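Multiple structures are listed underneath, in structure tokens.
No value in this document is a laboratory result; all are computed from the given coordinates. Everything numeric here is computed off the predicted structure, so don't read it as measured data. Cβ atoms are built from the backbone, for glycine too; each structure is taken alone.
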Structure P
Amino acid sequence: MEFPSTCGVMFLSGVTLFPGEKLPLRIFEPRYREMLNQALIGSRMFAVATEYRGTDQPVVGLGLIKSSQEQPDGTSLLLLEGVGRIRLLKEIETGSYPHYAIEPVHTIFDLLETDEMTRELLLNLCIPYTPEEKTPILEFLREIETLDMLADQISAFYVESGEERINLLQCASLQERVDRLIRLLSI
């Protein structure tokens, strides 16, 4: 999938969007309604970012609008699916909403162990955190083919701390991402 070179950014305190994660949103602020309209006639993408404290060029989640339904009151209900990590480079003055020049952040595949050993370790660490009624999540995770997507989905489902989610989203290194997840799930 080709990413745009610029996109709108929705700043939501404590919210992250991992690749593969689905995020339902209700768009009601006029500036974000404008951003949504521009995205729908363009790439159908925008970024979701939390407020970053002193971070130059933060890494955030880029989302693709999977569905959007305008409501009678002018608000919109939409489903955004994370499609990748991007770096916010520089704010661009266009309209009333935050708009940035962006660049993709690709995963660095630098694992020290085999993918299969790492997959099993991560999946086994999820078991104690999965109540019986949510065991289909484990089945879903077992079907994921790539380790980077598995790590992102585990982060989305099992990591609740906003700060830790931000830290995981910032990790381009797969080894660093996996190490953080192992530490978090081993507590």
Structure Q
Amino acid sequence: MYSFYALVSRMKNITRWSLMRNSFSENVQEHSHMVAVIAHSLAVIRQEVFGIPCSADRAASAALFHDASEIFTGDMPTPIKYFNPEIMTAYKQVEAVASEKLISTLPKELQRSYRELLLGEDEDIEKIVKAADKLSAYIKCIEELKSGSDEFKQAAAQTMAKLKALEMPEVAYFIEHFIPAFELTLDELNFTND
């Protein structure tokens, strides 16, 4: 008996943004789905708009598992995780151990494929997933601000600054063409491309 998929299904039990007053909660499974959607789009933009080869399928798959180690570690709030370099380094080591533990719950013949996804062994895909992760966080901030939660004002500004600092053309394209729609109500959304 192997427990990998049963453990992965537990991602829905891990709440994100635990130190923030949320208008609505978000769990790691929901977040991972949105990161996968965005990572896929960033890879498509990279390839189709900027002519740089990139596997959208690989980006989406890696994004689905980018926070899988949190099954064992929980979601560490950003202000704590990045408080100083020592904490960040130690946490990355803990994440790696947790990922290896999760990989060990698979049959041996499947472990190599999942190791590549969980440990981010493709640098280009890893950059896409990290950018998608930040975009997902920024979208959460927008949604919270729309709901009247000023708690996310500083997080939104800091996250946008980090996104711009990435200097990734596909991220800039996504921000320009898709982020404004997240600021609209359902009635304001245009269902055509006018």
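Between P, Q, which one scores greatest on mean count of other Cβ atoms within 10 Å over residues 63-70?
With respect to mean count of other Cβ atoms within 10 Å over residues 63-70, the highest-scoring structure among P, Q is Q.
If distance in nm of label points 7 Å out along Cα→Cβ at positions 111 and 127 is calculated from each of P, Q, which structure is the one that comes out at 1.9?
P
From which structure (P, Q) was mean projected area of the Cα convex hull in nm², for residues 39-102 alone calculated, if the value obtained is 5.1?
Only structure P yields this read-out.
I have -10500 for helix-only ellipticity at 222 nm (-39500 (n - 2.57) for each DSSP H run of 4 or more, over all residues; to 500), calculated from one of the structures P, Q. Which structure is it?
Only one of P, Q returns -10500 for helix-only ellipticity at 222 nm (-39500 (n - 2.57) for each DSSP H run of 4 or more, over all residues; to 500), namely P.
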